[in-house]
Structure I
Amino acid sequence: MSKSADSITVATIKTKFGNIEIELYTKEAPKTTANFVGLSLAGYYNGVIFHRIAKGYVLQGGDPTGTGAGGSSIYGSTFEDELNPNTQSYKDGYVRGVVAMANRGPNTNSSQFFIILDDAPQLPKNYTIFGKVIKGMNVVDKIASEKIKPQMGPNDGRPVNPVAMEKVTIEKRYKKINSIFETR
């Protein structure tokens, strides 16, 4: 008997509105996904709020201070971008449901990330894409519909009633299993 299996790594973010399931692009962004997985398994994101809503653009979280100025990584400090023009995610760009690292400039990734709410072809390809929502985009939309205190523009700011990531879990899922049985 021989069998082959294709697996994917899925992060599930539990919120009061339901779950958000994200397929992590472990082959396209190995260092970034290792950071996200490591932080998730350590409970780093548990209780952390989505601190920024840019209506029709992004939902951002991952800063335990809730200010947008904090964050850390499993590497002890910030780490480099993984921007490879040959990957499918880079070619597809920032489309609805994409999950990418938030940063303050080149090679300043830590724990903050954002989810694209609507296709954003105007966004420069400066942010490492490391996954995509595969289930629960309605939950993302519900969180993004919360009332905000505009800080960076009329449609960009902090939620009045922030929604927390109650728990983030990681699991392997098998896309398909093919078995061939040989009889002698």
Structure II
Amino acid sequence: MVSVNFRQALASDRLPITDLHVRVSSETYAGMLPSEYLANVMPGEKADLWERRLATPVDSRRLVITLAEMNSDLAGFACFDLDEEPHFGSYLHNLYVDRSFQGKRLGPRLLIESINRFQAERREVPVHLLTMRENYPARGLYDRLNGRVVEQKQNVMSRYPDVIFVRYQWPSARVMASNASTLCAHLREEVGR
């Protein structure tokens, strides 16, 4: 298994996280969102987002931000917002892995590491996320993690109200982590063949 260092995000990680978020978003959403937005608007939105999230010490009762580092490089990150649409559960707002590190089970491992940082009672709360309906690579992962689509919705992005999103949900964070662990084991077996 590839050696990965998982740790909580710090204020000093703001620029590398923003850079990774913008790069992967630009690659992933090309063809789904206008190129002008991806090139000229989205970078500023992500910079503002991470400035807000990491301006002060992260409140772990509200945000769980886990980084994956390989060879001292930021390889990916996960961010759970525990207060966003809480009637659906804990919100997985971001799960991003740099393309050069994909295929190393980092997505599922980031989920496991993040959920291990939850308070015990939070692990029994459902988990949900929104992704673009056309984001088939991400949806493939969520399907393999046995997430259930519970709704489709529009008007998520005020600039692009016609873009359709789907909401996935898991019965609990514990179930999501267990499914991620099972998927990692299955992927490890596939690589060994």
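Here, each number is a calculation from the coordinates, and none is a lab measurement. Small disclaimer: the values here were computed from a predicted structure and weren't measured. Cβ atoms are built from the backbone, for glycine too; each structure is taken alone.
Quick check on the output: -11500 is helix-only ellipticity at 222 nm (-39500 (n - 2.57) for each DSSP H run of 4 or more, over all residues; to 500), derived from one of I, II. Which one produced it? The value was obtained from structure II.
Here relative contact order in percent (Cα under 8 Å, 6 or more apart) has been calculated and equals 18, so which of I, II was it run on? Going through each structure in turn, the value belongs to II.
Using distance in nm of label points 7 Å out along Cα→Cβ at positions 52 and 116 as the calculated read-out, with 3.1 as its value, let me know the right label among I, II. So the calculation was done on II. Structures compared: I, II; top value of FRET efficiency 1/(1 + (r/R0)^6) of positions 68 and 164 (r between Cβ atoms, R0 = 25 Å, to 0.05), i.e. the largest, recorded for I.
If P(r) over Cα pairs in 10 Å bins from 0, in percent is computed to be 9, 36, 41, 14, 1, which of I, II is the source? Attributed to the structure labelled II.
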